[in-house]
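**Q** Pasting the structures here.
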Structure I
Amino acid sequence: MDLGLTGKVALVTGGSRGIGLETAIHLAQEGAKVAICARDQAQLEFAVKHIEKTTGGQAFYIVADMSKKEDCQKAVEQTAKYFGRLDILINNAGTSAAHAFEQVETDLWQQDLDLKLFGAIHCSRHALSYMRQVEGGSIVHVTAVIAKTPTASSLPTTVSRAAGMALTKAMSKDLGPDNIRVNTVCIGLIRSDQIEKRWKKQAPELNWEQFSAKPEHHIPLGRIGDTAEAAKVITFLVSDAASYVTGTSINIDGGLSGVL
């Protein structure tokens, strides 16, 4: 299937590793030109070389902190200037922050909201003018399934992620007339640096496949997901194959969530 991504330009925030990097690779494999941004320049340089070597495509990086409004503007503007347009924005930047309510001080609330919610807001606002120039575009907010069913000691992440879901629905209503689609993916247990640290700490005697399949994870499909599985869904959502899909959320969790 031709996804219609050849020649499109995509910006992936938090794109130097994990789901962000894998998404950039899949977009480049489909013919898109990709820009990635993160805070670690060395990791970004490595990621761009990896993207280009793996896909033969064109990649570019911007050192930027998505919790800062001016860096969000810089990332969008430099992407559009370098490639001459902007069609796709993946708001993926984020970190894990899960604590009991009384343990979360004001500064941590603000830091989490600045990165996960306001980072997406600022990047999206600056991207709109460029998307309108090409008569359409696609934005995907990367959130988490736990935002739909918050558990104890899951703050402030569940609040910022739930806000991201509301942002998705509201933006889709406002931007639909401009042919700009807005969706969210809700991530469950996906292999990451954090998950691998848990594996090494909790069960170093197991190999990855054994740890991934532990019943304690309560995943109906019986294993932890891979970053490529998330990247494929995100790539589909920003492609022409999903041209009539907007304002929705898709769980990428192996069936873990108890809600749609």
Structure II
Amino acid sequence: MKKTFLLIALMLLVGATNLFSQPLTAKQIVEKSDNLQRGKTNYSVFSMTIIRPKWNRTIEMKNWSKGRDYAMTYITAPAKDKGQVFLKRNNEMWNWVPSISRMIKIPPSMMSQGWMGSDYTNDDILKESSIVVDYNHKIIGEEKISGIDCYKIELIPKEEAAVVWGKVIKWISKKEHWQLKTEYFDEDNELVRTELASEIKQFSDRKLPSKLEIIPASKPGQKTEVIVKSAKFNIKLDDGFFSQQNMKRVR
């Protein structure tokens, strides 16, 4: 009887171990990585440098976001752009331009256009699409990026998804779930741009890459660099913060 009990206990233990040691699916890896970068809410301060063969331009800003539905970005420098605010609420996007006291709604047709003249699109900055919800995911390999073991995951947009990319490939670190490299392709499967993340730093309760380079495939000498200076996660942010009225007050 005692041996039978021990055998049953051992079988249950092995079963539980197998259950908890099951590898994550591609979607679960992408979701963990996305949640790590976003948190339930976050506030960050960062700079964006637009690099062109004959000139550079740096923009300083603050950003608040809540989940995938709400985001607000306030431009703090340079002086000519200071005070501009960009707001996303669900599927609507707005731009407050204080110099002309005008609120401009950004139409879906402008999602693929460069944001503030950078290599980012409006869709990137204001998180119109979700890499978790709008795509099907598949692990297609394993590679090292900067010496870190990564999953190589292919994202194919769902038929009903309103996204600008025909395919996305992400290299996500196995242990920390950092997105260290991303390639974006158009509908003809041509590479459009590459993103490289580096310089891991501690932000609030987590470590994340603090530098991101966005490199267009067909424009030599051109790229955009983003440097995250500070970030806080899971702070108190009500839905009401993300309003057109608050766009005119936020600082």
Structure III
Amino acid sequence: MKNSLIKNIWRNLFAGILLTGIWHFTAMAVNRDLYLPSPLKTFKEMAILVTQPSFWIISLGTVMKVIMGLLLSIITGFIFGFASAFNKTVHAVLHPVVVIVKSTPVVSFILIAVFLFTTNLIPVFIGFLMSFPILWTSVVDGIRQVDNKLLEMARVFKVNRWLVIKKIYIPSMIPFVSSALKIAFGLTWKVTVAAEVLSNPEFGIGTRLINAKIYLDTTILYAWTGFVIIMSLIFEWILNLGIRALGKRYMRNGRLNDLH
């Protein structure tokens, strides 16, 4: 496990150095900061931004919107996912909605949301809306993959309904929900920042991106983009650790052969 982790770190480090090298030589070939600033200039700008108090306030504003949107999608995805898996009418109502949300371009929802919500709520709403179908689908699919023999055994022995959910349905959902959470998190980051670009909240990275574009400050644009990537990777790493820890703990404490 330790050797695998070290190899993974070195692999990622090599990939980062390689991409930075390609970026550096491409910037040298272009030789115009307006189109492509060098990595050195971008990293210097990032270092300057970090020292400014406003950077942390702006970043926190975006992070909070991402977390709120993701939490809303998780809560509603689980509630309506369970309801849809056990009730055909609920599924029949929600399935077309999920299909429509998946098929509609994000920018269309953002422009509609501009007329419905305040600038701070738009990114939260878009993050929730784009992640909900992923989590809803994972919960429904996870429940439908439950082994019918286990359910039949639970019925024969008249096992408590809560124990059936805890020790049969939830373990079946874990692989589906774990993958869905990783996908939903990355998507929430992207659409939240995109929504900020169009809604221009006071404290948001997306607002700084569009301002940099308007004033043709490409270095600032690249610097903020770099921070979005770094923050996304850090929180994704934390999320993966949390999912792995909860999965191991649940499978240890909620064994399928302990239905009593």
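**Q** Tell me which of I, II, III gives 21.1, 85 when you compute Rg and Dmax of the Cα atoms in Å.
**A** II
**Q** As an exercise: semi-axes √(5λ) of the Cα gyration tensor in Å, for residues 76-139 alone, calculated from one structure in I, II, III, equals 24, 12, 9. Which structure is it?
**A** Of the options listed, only III reproduces it.
**Q** Another question about this same structure. Work out which structure the value 3.5 belongs to, where distance in nm of label points 7 Å out along Cα→Cβ at positions 132 and 188 was derived from one of I, II, III.
**A** Of the structures listed, the value fits II.
**Q** Can you rank I, II, III by FRET efficiency 1/(1 + (r/R0)^6) of positions 36 and 84 (r between Cβ atoms, R0 = 25 Å, to 0.05) and just name the one with the largest value?
**A** Largest calculated value belongs to I.
**Q** Please state which of the structures I, II, III yields -28000 when helix-only ellipticity at 222 nm (-39500 (n - 2.57) for each DSSP H run of 4 or more, over all residues; to 500) is computed from it.
**A** III
**Q** Output the label of whichever structure in I, II, III has the greatest value of distance in nm of label points 7 Å out along Cα→Cβ at positions 68 and 148.
**A** III
No value in this document is a laboratory result; all are computed from the given coordinates. Since the structure is predicted, the reported quantities are computational estimates derived from the model, not experimental observations. Cβ atoms are built from the backbone, for glycine too; each structure is taken alone.
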